[in-house]
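Any read-out appearing in this document is the output of simple, stated calculations on the displayed coordinates, not a laboratory observation. Being a predicted model, the structure only gives us computed values, none of them experimental. Cβ atoms are built from the backbone, for glycine too; each structure is taken alone.
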Structure 1
Amino acid sequence: MRLQEFFEENPNGALAFSGGVDSSYLAYAAANYGYGWRAYYVHSAFQPAFELEDARKISEQCGIPMTVLERDVLCKEEVVANPFNRCYYCKRIVFSSILEQAAGDGCKLVIDGTNASDDADDRPGMKALRELEVRSPLRECGLTKADVRRLSRETGLFTWNKPSYACLATRIPTGTKITAEALQQVETGETRLAAMGYRDFRIRLHGKVAVVQLPQELQDRAWHEKTEILAQLSPIFPLVTIDLQARKAFD
């Protein structure tokens, strides 16, 4: 099945929207091949401010209305405890919220941006999507992340080369309790590094230590700018270090 055919068969519904590469292209496709589609962005402590800004830009560019739902994901002990399947519990909260709101708006079908490159067997969150009967058109149509980036570039979406960005909760080791303070520290630190021109990096928290993970091509630059990096991050974290092992980007 082609993506256009999916939207011809399902001309309206609700899109779980994150402002990332995949859901942004879905927003474009829904607006061009369907009608009456609505985007829903669930805002929580797990999403940095720039993600919402990007989502709003894409919504305006594609002409698809977007509803922002505020949710406190830290109200659930299953999420705060940060078990290996934390994503399952978080997805249940996020998508249940979208399903409820979408139903109230008259939308019976909810879709998300899972693509054909995503390993369904290795992601606890995928179990939640199956249980809630959320469909994934990109995956159903066999579109990989590389396909989505190419198509996004062809259609003029600025997200075509946006680095993949996992939620802030992934910066905290499994089994370590998630706090709003820790999430805010990570967001502030990553925002400051991004302002210095760094991309596709992560700040991982290990106790009081902030470990900066960078791709190979940025390692040398970071070591030369370690004084500047420390000046930005030391006010936030008691200890800061750069991971000697280069970060591998998983698209």
Structure 2
Amino acid sequence: MELDAGGDSHIIIEGLSKTFTSGNVRVEALSKISLRVRKGAFVSIIGASGCGKSTLLRIIGGLETEYEGTVLFDGKPIRAPSRGRGFIFQDNRLLPWLTVEGNIKFSLKHDEPDMREVIRRTLEKVSLSGFEKAYPHQLSGGMAQRVSIARALANQPQALLLDEPFGALDAITKIKMQEEMRSIWESERITMILVTHDIDEAVYLGEEIVVMGNQPGTIRNIYHNDLPSPRNRLSAEFTRQKEHIYKEFFATAQTPFVYSI
């Protein structure tokens, strides 16, 4: 397929390759990745550990800037991190000496009008109203990750990049956080890109599911996920979608193509 030239693409990646070098050792992390993400999409990128999915996300976030190919956000090359692209890591990365309110305030522009109201509204979105004065050590793992999400949302980003944000949580908390993230996307409709190695998570959250092969990282296939909301993990349709991804995930790698989402 060729890259569509339509005007609704939020993120365009074309011919992206990335190689890491350490001494005499060269590791090709990504090879000729081409992908197009429309505005407001929720994309799950799934692949085994070491397939380059986190590297791909870091490039989109502007955290990795040395690569071959083209990566555009709203038609402009990505050269550095931006408040327009919020990034949520697996660990919450909260500043332990600041309160919940202080951690969110730290990420905001200093000239933000009515900063307290912005913080209040954002904490409400992640079900943390009333915890403004709490410190990170007083929060559970799930609550701390909610603060991390709130910190990213407070800047009203155009896109939210999620690097296995629920991987360190227990099973029950993880499910609850996935439900909250799905709810946030449905209400905000900002572009979200999630990388994960959890097939259940990819199917529950993503409207489009990108399956990556590794050594080096390539796109093997993309599945459109039209399961209705609220999504029922116990339904036959959900199980069938997981089965498709499972078979693709463990199949022999295919020749990479250019995909549009």
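Where does the value -9500 come from, among 1, 2, when helix-only ellipticity at 222 nm (-39500 (n - 2.57) for each DSSP H run of 4 or more, over all residues; to 500) is the thing being computed?
2
If relative contact order in percent (Cα under 8 Å, 6 or more apart) comes out at 28 when worked out from the coordinates, which of 1, 2 was used?
It traces back to 2.
Out of 1, 2, which one gives 1.00 for FRET efficiency 1/(1 + (r/R0)^6) of positions 40 and 64 (r between Cβ atoms, R0 = 30 Å, to 0.05) as computed from the coordinates?
1
In terms of distance in nm of label points 7 Å out along Cα→Cβ at positions 24 and 200, which of structures 1, 2 is highest?
Details: 1: 1.5; 2: 4.7.
Once distance in nm of label points 7 Å out along Cα→Cβ at positions 24 and 200 is worked out for each structure, 2 has the highest.
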